[in-house]
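Bear in mind these aren't lab numbers, they're just calculated from the coordinates by the rules spelled out. Given the structure is predicted, the values throughout are model-derived calculations rather than measurements. Cβ atoms are built from the backbone, for glycine too; each structure is taken alone.
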Structure 1
Amino acid sequence: MKTVRWTACVAILASASSAAPAQAQEQARATDTDQDIVVTGQQQRSQVSSEGSLGALGERTALETPFNVRNYTAQLILDQQSETLGEVLENDPTVRITQGFGNQSELFVIRGFPLAGDDVALDGLYGITPRQLVSPELYDRVQVLNGSSAFLFGAAPGGSGLGGGINLTPKRAEKTLYRATASYAGDGLWGGAIDAGTRFGEEDAFGFRVNGVYRDGDTAVDEERRSVRVVGADFDFRSGPGRFFLDFGYEDQRVYQPRPQVRLANTSLAVPSVPSADANYAQPWAFTKLRDIYVLARAEVDVAPDWTVYLAGGMRDGREDGDYATPTVTNSATGAATQARLFVPREDNNESGQLGIRGKFGLAGTTHAISVGGTLVLAENRNAFASGGYRSASGAVATTTPTNLYAPVAVPRPVNLPGSGGDLTNPPRATYTEFGSIFASDTIGLFEDRVLITGGIRRQKLAVESFSRTTLARTSRYDRSATTPVVGVVVRPNASFSLYGNRIEGLVQGPTAPTNGTILNPGEVFAPYRTTQYEVGAKWEIRRMTATLALFRTEQPNGYSVGTPTPTQPAATTFVVDGLQRNQGVELGFNGEPTDWLRIIGGGTINDAKLRRTAGGLTDGNDAIGVPDYQINLGLEVVPPFLRAATLTGRLVQTGHQYLDATNRQRLDDWTRFDLGMRYILVANEHPITLRVSAENIDNRRYWASGFGGYLLQGQPRTVKASVTVEY
């Protein structure tokens with residue numbers, strides 16, 4: 001198997017050899033300086049930026065921003081051969097990637113709080129991004145904003161994002177570009193990508209760019225297979241005071257026999273030993289299929305000097321079909337487990353929009369950057385579900401079947417058990433969400449903008465309706481409003497250094513008390529969850545390098561049931577929102593090129609995530625589930641002086657211990673992963689041909705990567721990748 005991987009990599013890199021004759025002929029006519037210019041230009045393309053759009057505040061440079069922000073560029077995605085959004089964010093020391101509860105969706109843990117794929121923004125709009133799995137090749141930038149962002153982008157409709165947010169920027173035509181890539185990964189995942197664009201018309205007013213991706217084959221996990229088909233296109237018109245953009249995206253992602261997460265039957269069990277790195281304990285009939293189509297339009301018009309009116313809107317139509325089977329370990333020593341099954345068809349129809357005006361003016365020795373606007377997100381989710389009926393040799397049907405973590409037992413696909421999961425062929429409406437907001441802010445500049453003070457406020461309405469999957473009648477309605485302010489300060493003693501601080505809040509819809517026989521307040525709707533974040537930090541820019549330091553503290557309310565026995569109901573409980581999770585820590589980041597031959601991407605995070613005011617005080621002071629005490633990511637790229645056309649790459653990813661349960665009995669060991677790689681640039685007729693080869697988890701280490709949400713997620717095995725890119 002290993003020989004197959006390396007042989008395939010050699011084969012794909014050898015495909016570039018056809019450029020050798022052209023290269024030799026060109027070298028006979030060109031000087032070494034011409035070659036060096038092309039090579040150096042390729043190597044110096046930016047991979048990380050600390051500036052970009054901040055939602056309601058608009059575009060800001062790194063030193064003007066009172067928040068910790070990073071942008072990973074399309075060049076990094078290409079250089080690192082990233083195939084999912086999670087692979088891009090493996091560069092980030094403040095983020096850890098896990099999966100949704102029981103499915104294959106990527107879930108991002110930022111500052112110890114989850115960000116679901118449903119709550120990743122696209123060009124500042126929620127609800128438009130493909131959910132669960134996202135191909136990064138369509139996007140020019142992947143922006144990570146650390147900390148709460150209810151003012152900047154509004155409340156996320158999926159109810160996550162209290163620790164940070166992610167915003168994707170589509171690729172758009174800036175110049176004429178023709179790029180083709182052939183790729184290989186895993187044990188036979190072959191593919192290719194195209195990226196082409198140009199500008200045309202009078203003064204290049206029109207732009208067009210198209211991207212396409214295709215991959216299909218076996219991954220490095222035994223018996224797991226993936227298929228990816230992605231197309232994206234952008235049209236734009238830029239003339240005079242106006243800029244108009246239209247973006248289209250289509251994604252079809254399929255995973256067959258995906259390795260699932262693992263649960264433990266109870267908190268008295270020890271964390272089981274990790275299976276072999278490429279082990280797969282999935283059922284052969286398990287799968288996930290995701291299809292998303294989105295359209296996004298944006299218009300910006302400069303109505304006066306330094307004043308811009310903007311309007312944006314988009315929609316997404318999504319379809320998910322998944323057959324999932326999560327093992328639940330009952331004996332940690334032997335690996336004995338049971339496996340249930342859940343089949344889920346789901347459809348999403350979302351619309352999202354925003355409008356506003358931004359501008360600047362001076363007054364009495366001060367400057368003012370004003371932003372006023374509003375947003376609206378409408379999301380309809382239709383879904384159904386069916387449990388699996390496993391038929392034994394005797395003909396009896398059960399909801400679970402025996403298996404083993406270390407010796408999985410394959411069984412036939414179970415039958416769908418009858419129940420209240422709705423129509424599987426035509427999923428009924430389950431929820432309808434309407435989130436609307438208005439906002440206003442002013443950034444006041446003092447002392448020639450050496451001091452910037454930002455104040456803002458957003459009024460948000462959160463309305464959610466739930467429906468019965470059988471009767472189709474509305475079962476509950478949630479309609480609450482909340483106001484989230486922001487205060488930020490930036491002090492710039494000089495042009496390359498700044499100090500900053502902020503107080504900002506997060507906002508998600510509050511919980512509804514469960515409905516069962518013991519809850520005394522069933523269906524009670526609670527006010528929206530609000531988190532308060534305090535942060536101070538510093539930023540330093542030198543040459544092409546940015547260093548950041550941030551200290552943060554965030555508190556999130558939690559709900560739980562409290563025993564309130566009555567004479568007639570001794571087991572009665574009342575659902576309350578009185579718990580608290582407090583996360584505080586330090587973040588240190590380095591991104592850029594301190595020298596012409598060295599690039600650094602990474603840093604470290606220390607996060608002290610504690611539980612407070614828990615039910616009965618039983619777990620007060622314990623570590624929060626699935627939040628590592630420290631995280632380190634350090635990526636290095638070196639151009640050796642003896643081989644200037646080559647770039648040697650390496651990355652270390654280290655994660656501290658974490659707990660699987662609130663009692664802190666089930667502890668996951670810390671883990672370390674090493675990646676190595678190399679890029680080499682050939683020049684043919686003044687056009688670069690880039691060869692890449694890399695190996696992630698180079699020593700094929702086995703480890704539990706995450707325990708977030710009470711699920712064990714195993715780290716990926718050694719994954720070899722290779723690609724060839726030809727660019728004109």
Structure 2
Amino acid sequence: MGGKKKTKCGAGKNAQAKSRKNTAQLKGPGGRAGVVPHNDFRAGHFGGPTQGSGTQNNTFVQQYAPVPTALASLPPLPPEFTGREDDLDFLLDVIDPAPDGRPAVAVLAGLPGVGKTTLVHAAGHAAQEQGWFSGVLLVGLRGYDPIPAQPEDILDALLRSLGVQPEHIPPTASERAALYRSQLDARAQTGERLLVIADNASSVEQVRPLLPPGQHGLLVTSRRSLPGLGRMRTLNLLQPEDAVALLDAALKNADPEDTRVEGDPDAAEQVALSCGYLPLALHITAALLAADPGQPLAERADMLNRREGRLEDLDDGERSLKAAFDQSLDRLPLLQADLFCLLSLNAGPDISTAAAAALAGQSESATERLLSQLATAHLIQRSATRGRWQMHDLLRDYATGQAAARTRDSRPARRRYDQAHARLATYYLRTTEAADAHFQAPRKVKTSRLFENRLQALEWLDTERANLIATAHAEGVTRIAIGLAFALGAYLQWRRRLQDLVAVRALALDACRTMGNTRGEAGAWNNLGAALSGVRRFDEAITAHETARTLFHEQGDTRGEAGAWNNLGAALSEVRRFDEAITAFETARTLFHEQGDTHGEASAWNNLGLALSGVRRFDEAITAHETARTLFHEQGDTHGEATAWNNLGLALRGVRRFDEAITAHETARTLFHEQGDTRGEAGVWNNLGAALRGVRRFDEAITAHETART
């Protein structure tokens with residue numbers, strides 16, 4: 001492992017404190033209860049016979065002289081072992097000597113450094129305390145070393161541990177496997193039951209010859225899922241509180257007087273978070289802190305929060321997280337390793353199969369196979385949503401470093417990575433624009449065949465929102481960033497993600513100004529103003545719309561100028577400057593009409609009606625909303641029509657025409673419901689309740705308000 005010493009890090013409450021009763025403790029030297037000395041025969045080579053005695057009762061074995069055994073090879077558990085109760089129960093359930101005859105074989109898989117080895121050791125200790133096994137055989141398979149242990153070497157080590165003299169061990173793997181099974185059968189006949197722990201396997205082929213006969217047990221650890229051997233379990237990250245407990249226990253193990261964790265619990269939580277709740281990273285960090293007892297946890301947390309160089313900070317001279325990751329990457333086939341590095345180019349928290357296919361420049365089916373193989377290797381994991389994948393933060397840092405190293409000195413590699421990045425960004429932009437088309441006014445704009453309807457578009461945008469916003473920010477001053485910022489606006493407004501909306505609108509404005517895109521800058525100012533109104537920063541919104549109006553006018557963009565006037569009127573209405581708002585809406589209405597923009601004209605009429613109601617000119621407001629309603633209907637904009645109906649109901653209430661107002665609100669409610677606009681529907685239910693109160697239908701009004709509240 002790159003010259004680094006492999007860590008046995010774990011997590012879970014000490015198995016010796018489990019609630020399983022009537023334990024039979026192992027006896028150490030001098031009869032003292034405890035863990036027996038550690039004799040570890042890990043596929044080693046032995047130069048001569050060992051001394052001691054042992055007995056075998058199998059006919060095939062009886063020809064041998066009495067030989068020693070090494071059945072007490074479990075190392076002590078680290079005192080900081082914590083937080084793995086459910087996983088430990090699972091393993092113990094598998095190796096419990098139940099009378100049903102089922103195989104007592106379990107495979108524990110997980111990413112490097114997650115604590116697999118320590119957990120199976122804990123299971124071994126707990127099982128022996130229960131008196132389930134007369135001995136434990138521990139063998140290291142070195143599955144991720146440059147040269148993994150071969151089956152014949154593994155079996156040689158196990159046979160020696162079982163007491164077979166070297167001169168009696170046959171030469172081939174198949175012969176050794178037969179002798180291994182015979183030895184276990186012989187022990188079973190005398191009532192002995194052994195547990196074999198095969199650590200760090202990289203393939204099924206390494207493990208299959210070790211499958212024990214009868215009721216003997218086998219626990220296997222691997223960074224890969226190994227199907228077909230026994231019951232599978234993936235070991236996940238520690239829970240945050242367990243990660244902090246591990247850090248505290250490790251520090252106290254080095255110095256019982258170390259109180260840094262309880263002295264600064266917030267910093268301890270940040271250290272655990274920055275370590276990704278990964279036991280190996282926590283152990284390394286604890287060792288570094290123990291070596292520098294004066295370093296505050298907050299300082300270490302700040303070091304780890306710097307993503308660049310974080311992996312270099314997780315190296316204590318004996319253990320290295322990067323070295324552990326190197327081993328896993330080195331074992332990957334070329335295509336898998338390449339995709340693993342490419343995944344670091346995705347700016348968001350996870351990635352879909354379709355986006356990964358765009359990144360890799362290949363079909364979705366081929367990409368899904370590679371992603372599944374990476375998940376099997378526990379270098380990525382499947383998200384809760386099918387067809388989506390995510391990567392642990394520290395593995396992401398590692399993949400980013402590997403990608404940088406591959407492109408640093410190779411122009412062809414740099415060009416290939418740039419092309420992959422461009423494909424992914426373009427995929428996000430084009431798909432977002434296709435989804436956005438379902439939120440735009442039906443101005444004879446063809447919606448994309450990527451999405452059949454707005455509901456499908458919403459579902460995709462909801463799933464990809466974090467990726468899209470992260471990509472827009474990561475792109476910086478580019479066409480992609482501007483395109484994403486513009487295309488996300490209507491969706492973010494629909495979902496009321498108002499802070500996100502302000503952020504992407506400001507991003508688009510900065511990019512347009514930096515690139516000298518004056519036309520885009522006008523639109524960006526207008527969009528930013530609308531976003532600022534959404535978070536009630538109305539004075540800034542007014543300034544933004546006035547700036548947009550001026551820029552559009554200077555460019556001769558009358559339609560854009562009309563839109564800026566319309567939005568300016570909305571911001572002025574919010575601060576009750578109704579007379580100025582009426583002027584702004586009337587100007588917008590005229591300009592839209594001159595441009596033949598019926599939909600824009602409908603919006604201006606609708607907003608004008610609200611401003612007229614603000615100065616109690618209700619009859620004019622009713623006319624404005626009726627005009628807007630008709631124009632929206634002619635344009636096929638059901639959502640706009642629903643808004644106009646709702647506002648019409650408000651104006652009708654102003655002149656106490658409550659029955660007509662009730663009809664208007666009920667119509668709006670139905671249309672909003674059909675559009676899936678829950679927020680709009682809620683507002684209408686509330687307005688309907690007020691109209692019902694106007695005709696003293698109080699029971700119905702109560703129901704309406706309760707529905708709105710819900």
Structure 3
Amino acid sequence: MEKNPFASTVVVRRVNVLAFPAPTTGLYLLFIAALLGVGLFVGSWMHNVVLGKEWIQALNNCLALEVDQQRGCTAPTEFRRGLWSFAGAVLVAGFAVAVSYAVPSVIRRRRSLELPMPKHQAVVERFAQLASQASLLRMPRLYIGPARMGDAFSFGRPGSPAVALPPKIVGMLVRPGPADGVVLHEFAHIRHRDVELAWTARSAWYVALLALLFPIVGALWEGPSILPNYLWRAALLAVVVEIVTAAVLRAREYDADLRATAELPSLEAVRSGLGLLGAGSPLNWLRRLRMRHPTRTERLDVLESPHLAAGSSFLQALCAGLLAGVLGPLVVSTATPLLSGTEIVLGGIWTSAAVTGSLLGLTVGLDIWRSQFAYSLAHGTNRPGSPTMRGVFITAAGVSAGLALGQLVSLAGIGQDAPALLDPMTLIAPIIAGLGTVFICAAFGAVCLPLALLVTRPWHFWLPAVLLNISIFLVATWIGDSLDLALTSFGWLGASMWIQYGYDEWPGIGLAVLLTVVAFLAALLGPMSRRRGAREWMYFPSHTSGATYSSPALSATGRTLRFPLVLGLAAGLAGSIFLVSQLLLIGPITTTEAAAQANSLWVSTTVVCWVAPGAILCLIDPVAGPAKVFIAGPLSLGFCALGVAVFWFASTDSASINVLWSIWSTAMERGLAVSILIVGLVVPVRYATPVAARRRYRRGPP
């Protein structure tokens with residue numbers, strides 16, 4: 001039978017991963033913030049060198065006062081110390097901006113770049129035409145390199161981009177062809193703000209590297225007291241900078257290729273442009289880590305299957321966690337003295353969480369959601385044990401390991417006293433909090449994914465997703481840091497006190513309520529959204545005429561409310577009955593001892609009522625279970641609070657609504673903290689169990 005030449009071909013559509021912002025943008029910002037953290041350390045070190053003796057004397061004088069007077073006495077001295085540290089970061093930022101403006105002139109001289117001559121008029125016109133096609137707001141300047149120049153690149157001052165082309169590309173740009181793909185690729189870098197981000201990050205590293213030399217020179221002058229603890233940390237930071245820079249640049253290359261593809265009527269010009277490059281295959285893993293560009297084969301694979309560019313990476317997650325772990329203690333050591341004269345409790349930890357948590361949400365959280373979006377559209381599945389779940393596990397392991405390692409190698413505290421020996425307690429909180437936060441973020445991505453089918457524009461979906469991820473990581477970072485403070489200060493007794501008394505902060509209460517609302521809305525609107533077809537913005541424009549496209553629908557597990565509702569109802573009723581019976585045994589709560597006993601009873605009961613259904617849900621469904629916890633948990637707390645209210649109304653003439661609100665709201669934030677811990681412990685065990693079983697099955701019986 002002859003094949004019908006007019007028959008349409010069924011192909012799989014190319015997922016538009018650019019519908020989501022690039023997570024590497026957040027990684028760039030985190031990278032720059034960590035380099036500014038070097039300025040925080042150097043500023044603090046300079047304060048100790050110049051004013052260290054005066055500072056110690058002032059603190060000793062304040063210690064002679066009454067306890068309630070010491071805080072006001074030390075506040076001015078501590079504020080001055082914080083200003084020195086902050087000034088160090090401001091100086092690094094200022095010099096970095098100055099360097100970023102000076103670097104383009106240096107590049108032009110060192111690379112021997114020249115402006116086009118009159119004979120290149122046709123090239124200039126074609127260059128301008130492609131810039132208009134790429135929808136650039138500002139026309140880049142064109143430079144032509146010498147004959148030895150290999151590849152095109154983009155550079156320039158902030159707001160004034162430029163593109164440098166080798167002579168072989170200039171000669172081909174006179175007419176449409178492979179050179180169009182090369183030029184549009186560079187325009188995509190400009191459109192994605194890669195020029196500003198990359199060169200600002202590089203300039204910040206140049207300045208930070210120079211700043212790191214000051215403590216070495218000072219130590220050699222006054223005595224090498226800090227060098228043993230300082231040199232290896234500074235060297236490790238340099239290695240991390242090299243790895244992060246290469247990883248981010250490789251990821252941005254994929255996005256630029258895809259953006260250039262979207263601006264062309266077909267893929268052929270971009271494929272041909274990539275054909276002008278060398279194969280670039282690395283010889284070993286070390287060279288692979290340092291590569292600034294992916295190989296030609298990898299870039300061609302991403303052009304054909306863009307969802308491959310959204311895959312999770314252990315290395316990228318590890319670097320993000322490490323940078324956040326290094327930066328966090330530096331922010332705490334600066335913000336704490338600056339806020340010493342205020343009434344803000346644990347202000348340094350909150351400031352650190354606001355900085356590092358927000359940037360982790362933009363980096364890790366957005367990366368998880370984009371990976372789930374791309375994989376689900378490409379394959380139409382998100383089941384436990386799928387590549388998406390493996391990617392989430394890899395990301396969680398990388399972030400938690402990076403956070404723990406970052407806190408160990410942070411420069412904070414060096415020069416004030418000798419860092420203590422390795423305390424295993426310092427590893428518990430960042431590891432468990434990192435795992436739990438990533439799994440909770442991924443679970444909400446899984447249950448909210450079908451809601452993207454309800455919106456007509458991509459930013460209507462990704463903007464709430466970004467805000468939700470920032471909120472989750474911000475509050476979870478504060479919870480992890482406060483737990484770490486309790487563990488390192490008081491051991492397991494501190495952890496017990498943290499569970500009972502550490503929850504009266506409105507951001508945590510607000511996030512717990514927000515996650516409850518989102519979980520319920522996702523469960524209710526999920527069936528409605530799945531009846532809709534995929535949106536056009538979810539795919540790149542068609543490059544093949546006469547084709548019928550296969551478009552897998554967005555899917556997610558955890559589509560029913562019934563099971564978490566039943567679990568929450570059962571746990572809440574059991575807890576309410578237990579609470580009322582025990583409160584009756586305690587009798588009238590008229591003494592301090594009875595109130596303390598009742599509070600301890602409330603805390604322990606609500607924790608158990610939250611943990612029990614949460615552990616069951618995570619064991620049954622490790623993908624969406626962490627999100628379902630916020631359906632069952634708040635419901636169980638509601639019934640427990642109802643039981644307490646009934647007891648109070650029956651045993652007293654009146655009950656204070658404020659008291660009921662205070663115990664319920666703190667229980668909600670406590671439930672959020674417990675969720676992070678229980679998810680961080682249960683989901684890895686649940687994920688590892690089937691993996692081990694599959695390995696045993698492959699090996700066969702002994």
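For the structures shown (1, 2, 3), relative contact order in percent (Cα under 8 Å, 6 or more apart) is largest in 3. Match the computed value -18500 of helix-only ellipticity at 222 nm (-39500 (n - 2.57) for each DSSP H run of 4 or more, over all residues; to 500) to one of the structures 1, 2, 3, and report its label. Comparing all candidates, it corresponds to 2. Structures compared: 1, 2, 3; top value of distance in nm of label points 7 Å out along Cα→Cβ at positions 213 and 685, i.e. the largest, recorded for 2.
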